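In what follows, structures are represented as structure tokens.
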Structure I
Amino acid sequence: MTAYRLSNLINTYDVVDLNVVTLAEALSKNSQYEKSKLIKMLRNHTYDNLPLKKIWPEEVPCNYFGGARKQDYDITLLSDYLVLKMEVVDVLKDELTQSGELLPINVEGTKMMLFNCLTFGKEEDELCIRRYEDGIQYGLETLSFDAEDIKNKAFFKSKLDNAQFLYCSETVKTLLEEHNFKGLTFDTNLLCLDFLV
């Protein structure tokens, strides 16, 4: 079972102008949590596997960022989320809902979805080499997932890499390519070591 690390195409704009602070402001209107508490929650939500659906409003309004509207990609990464046009959601709905939750956003009048992955893949521990610096573990040199564990998982994260990256299955890659959806690259090198240095 091949796993792929997802990343944005080179020189890609973030699709939406949405960060932890502005998202916390939007969510605080629909939640019992104060903005400062939400900021703390959102900073760790990927590793903590925190669902956001219960505190998500009907939709979160936001703007395009930079040249993203002109770029017009179908699916991209925004920090810990995938940003998806509704056409992509229609094609990947089963894969997305089995792996996490879809959170509605409105980007200058265009409905889109953020995907919050809530699934971890089990690592094949004996094939994962930890990186050490001065005797302290500092990331990974290699990462491998247990093929049996991920065979029915469409999207997943890794606890060993502190949920820094989002991974997908061959099924997801094939569906995106068959429909000519643009915006992501699929890398069998599961760690971006330049990022971790």
Structure II
Amino acid sequence: MTLKSKSSQEQKKGFFICIEGLDGCGKTTQTKLLVNRLEKECSAVYTAEPSQGRIGQFIKEYCLHSETRGSAIVEALLFAADRYEHIQNEVRPALNRGKFVVSDRYIYSSLAYQGAAGVDLDWIRTINKDAIRPGLAIFIDVDPERVIGRLKPRRSVMENLQTQKKVRGFYMRFVDRKELIKINGNQEVDAVARDILKTVMAFLKPTG
């Protein structure tokens, strides 16, 4: 089946997909698998947040892997700034070339992780108001207890059971609001990949 978006104009400008989930849910693996599958029929690129840019590297080194977690408001601001660089340097240029862009994390990570830390969701949306809206957003749902068992000994400051449980609760809010499509991530890797591909194909299938 040839991949086509629901709008010829959208197809001309590319199509943006983001994949979300708890730390250790397998989203990086699944994002790359999806890109590999899409590349068989169209031009697709993998990208991720935090990005490879200057702010993204700062977040990885000084926020995620610091001894203690700092201000969640500062986190939200840094992630928003990195997101704008990510969009400007990677996402928008690829979309303008007609590519499918699949991002490993996007704005819903800010809403879930900083929201779970007590930051106002409307404020997070406001500082991200100029971010490109994804055409399709997927949430890989894995039990928090399971993801903690998968994580490496050197964990980020957010990779603990209490935080992951709170974060999942926020992700489920967005699922209930139809902002995210939930995929059962408690299955084998191949089964999760099939469900994600089926979701993407169903969403992009031409109507009429």
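Taken together, the values in this text are just the output of simple stated rules run on the coordinates, not laboratory data. Remember, predicted model here, so these are calculated numbers, not experimental data. Cβ atoms are built from the backbone, for glycine too; each structure is taken alone.
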Seminar exercise, completed: Re relative contact order in percent (Cα under 8 Å, 6 or more apart): value 29 computed from one entry in I, II; matching entry is structure I
Problem set entry | For helix-only ellipticity at 222 nm (-39500 (n - 2.57) for each DSSP H run of 4 or more, over all residues; to 500) computed as -13500, the structure of I, II it came from | II
For this session: Work out which structure the value 51, 35, 29 belongs to, where Cα extents along the principal axes in Å was derived from one of I, II.
Result: II
Seminar exercise, completed: One of I, II was used to calculate distance in nm of label points 7 Å out along Cα→Cβ at positions 118 and 150, yielding 3.0; that structure is II
Problem set entry | Among I, II, structure where distance in nm of label points 7 Å out along Cα→Cβ at positions 30 and 46 as derived comes to 2.2 | I
